[in-house]
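Participant: Multiple structures are listed underneath, in structure tokens.
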Structure I
Amino acid sequence: MPTYTSPKVEVKDSGIKGRGVFAKEKILKGEVVFDFSKGKGKMISGAEMDKLCAEGRDYGIQIGDDLFFAATDDSEMEAGDYLNHSCDANLGIKDSLKMVARRDIEPGKEVAFDYAMSETSDYKMDCRCGKPNCRKVVTGEDWKRKDLQERYSGYFSDYVAKKIV
């Protein structure tokens, strides 16, 4: 069964990176935008995710210390796999695999989440979000930052929320 994808979003070219997900209609705070729990992806290990990332296929979300839910090939790709990172995320996570609007999102705006909400793995990437509060470099340690814990309170994946406590 495919991932639930809100009919209010579409995939288009992004100024952040490659393709991204954009609002076609206004999305209200609290609305579910994606629910990956019924998605086409697979549960894979960290080593498998590292291999995919090395191939440029970084379409996954961490849900455990050594567990990721990821699109492992083209047949598993869906709109939600094109979500980009933003240091001023308008999406947050409920449970482990639901993406919800943290605030109202106007048509034309890119919908994105902060990887600190779900990622604790050993990685580092340059950020291209362009937001005034951009961290410039995003790492698997960002979830430990008190400012991010306060900003995204209630929007971390279950996995990261348990680590914060």
Structure II
Amino acid sequence: MSRINQEHVIGAACVLVGAIVLCLTTTFPKGATSSMQLTGPAFFPNLLAIILLALGCYQIVNGFINKGEFAAFSGKDCFAAMKNRKVITIFVIIGAFIFYILFLKTLGFFITSLIFLLVLQWQLQIVWWKSTLTAFAFLGIIYLIFVKIFTISLPSGVLF
């Protein structure tokens, strides 16, 4: 029996994410006409999910074919990696995205985006005044482009 190595774990994660995306995009609205069904709202997420599934399967197969080249994966290695700043940064970014998705409608675009940008810049160790200035500048630019130029309404949440 071969041991699980890093290629298997990476491949399984890619397959899992790809499968979740494919399941979630089934709820996306279909195109207005039959010609739009190919390029409807689910087209690019589905394309990326299929690519992730294919590459994940490749990683898993590669882990079996070249099993001698990769170190065995253990829970001890996983816990040791959790102390690495780069790994912590990845989890903070994932958490920030989850926060953004969950609270966008409730708190609104401006508050959620401001918190999101400030947390990411704090994690990347950017000086507080630069990160605050950058966050407000980006929010202003996004507001001008989407609300004023394209007349797209952004979720207002608790502001209005």
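Every number here is computed from the coordinates shown, using simple stated rules; none is lab data. Fair warning: this is a prediction, and the values are worked out from it, not measured in the lab. Cβ atoms are built from the backbone, for glycine too; each structure is taken alone.
Participant: A value of -3500 was computed for helix-only ellipticity at 222 nm (-39500 (n - 2.57) for each DSSP H run of 4 or more, over all residues; to 500); which of I, II is the source structure? Can you show the working numbers first?
Facilitator: Numbers: I: -3500; II: -21500.
It was calculated from structure I.
Participant: Of the structures I, II, report the one carrying the highest value of FRET efficiency 1/(1 + (r/R0)^6) of positions 41 and 73 (r between Cβ atoms, R0 = 35 Å, to 0.05). Mind showing how you got there, number by number?
Facilitator: Numbers: I: 1.00; II: 0.45.
The maximum falls on structure I.
Participant: Taking mean projected area of the Cα convex hull in nm² as the criterion, which structure among I, II has the greatest value?
Facilitator: Values: I: 8.6; II: 13.8.
When mean projected area of the Cα convex hull in nm² is computed for each of I, II, structure II gives the biggest number.
Participant: Matching task: 2.4 is the computed value of distance in nm of label points 7 Å out along Cα→Cβ at positions 89 and 129. Pick the structure from I, II. Write out the running numbers ahead of the final one.
Facilitator: Details: I: 0.8; II: 2.4.
Of the options listed, only II reproduces it.
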